[in-house]
Structure P
């Protein structure tokens, strides 16, 4: 006997929620994707979209989080609530769309049931949080690319000046050994030894700079986003 579609959908939602609790977000999303959205009631569709969006967010897929919530909002679903906008703002924040995130959070505060004094306090905290002075100062990949032609400079730019200076010293030493070998008549040894060491330190230093830049930007963004999450929890 064929299973009741509503019961099947509820079972899939509950399975996804259980998988989410186990931090198996990809599996939870797969379970939710099996639910046909077209035939759902507004309330159930709202639950499915939110659960998918939340699992995408927890799985680090912030673009898909935004997509799910935008879909729900565009449908003018009567069950679209503040929690949806808060999650949407957090996903935008993770994508560095800070102005859009700020606008949504400001609107959420305005629509909330808080007292006027609480709204004013939260709005003030929001404005302060998103000032240019408080937003993360991110390193630019294009700047890193050009500055990395100077040995060690990319590492220094990415946030490790002492390591950058050390890398510069290693490159200079390798170059010096090569030149010294050639000067003393050891042409092949001097060229090969110096070139091999120089290539390792030079290109290794460039790769290290790229890694450090991503790490620095991630840490700065993470710190800022955690502050926004703290404010969002108050809503």
Structure Q
């Protein structure tokens, strides 16, 4: 029995509609990323532009303004080469999704000071063939926009986005919800702790707040804690080991 191939990113369009607060991307600008980013995302930019879903919780973003932050953050790292990274999505709180030809998806959790990698082009799910790069980048978008709630209050375990947006209003493509007192400096990350600030400026501050750790997922079958496993720090970014 033949299976009709899914069109990358069509599922999120079917569910949430076209991007809002959108900006168009010229074919020449988009083509500059061909070969650095899966064709599915380049083609999506040309057809749909960049913009947001879920009232600004998730943004298909312009990579260019974020790159100086990545160059600074990953300078001298023995494994991650920022020159091969292309950020393509971010959330309202500063988490950034990055494409890398080797690691595939890099998730940079700026507020936590951590990053993880996910390569679903090699992880075989029973009955489903491995994804190609086009479906892998689409799956990263789908997983966020469909399932993830953005920043979660550490004391209540509840997502704060709706409460923050009701109090402060929506953000634009160059804005983010900024946290003070910050979670990494002892704050709770509660809804009341957020304001609206510049997206790139906030990333710059967070990138200098302290060291970032590369974390790996430990499956329960490999000794991971709990029913779903856990994340453990492997090393500090910029070093080949964990640095206190």
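Read the figures in this text as sums done on the coordinates, not as results from a lab. Keep in mind that what you see is a predicted model, and the values were worked out from it rather than measured. Cβ atoms are built from the backbone, for glycine too; each structure is taken alone.
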At a computed 0.20 (FRET efficiency 1/(1 + (r/R0)^6) of positions 121 and 169 (r between Cβ atoms, R0 = 41 Å, to 0.05)), which of P, Q: P
Answer label among P, Q for the case where helix-only ellipticity at 222 nm (-39500 (n - 2.57) for each DSSP H run of 4 or more, over all residues; to 500), calculated from the coordinates, equals -6000: Q
Given 19.8 for mean count of other Cβ atoms within 10 Å over residues 41-48, calculated: source structure among P, Q: Q
Entry that produces 2.4 once distance in nm of label points 7 Å out along Cα→Cβ at positions 57 and 137 is calculated, selected from P, Q: Q
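A value of 3.9 was derived for distance in nm of label points 7 Å out along Cα→Cβ at positions 89 and 209; which structure in P, Q was it taken from?
P
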Entry that produces 46 once percent of Cα pairs over 32 Å apart is calculated, selected from P, Q: P
Distance in nm of label points 7 Å out along Cα→Cβ at positions 73 and 129 - highest-scoring structure of P, Q: Q
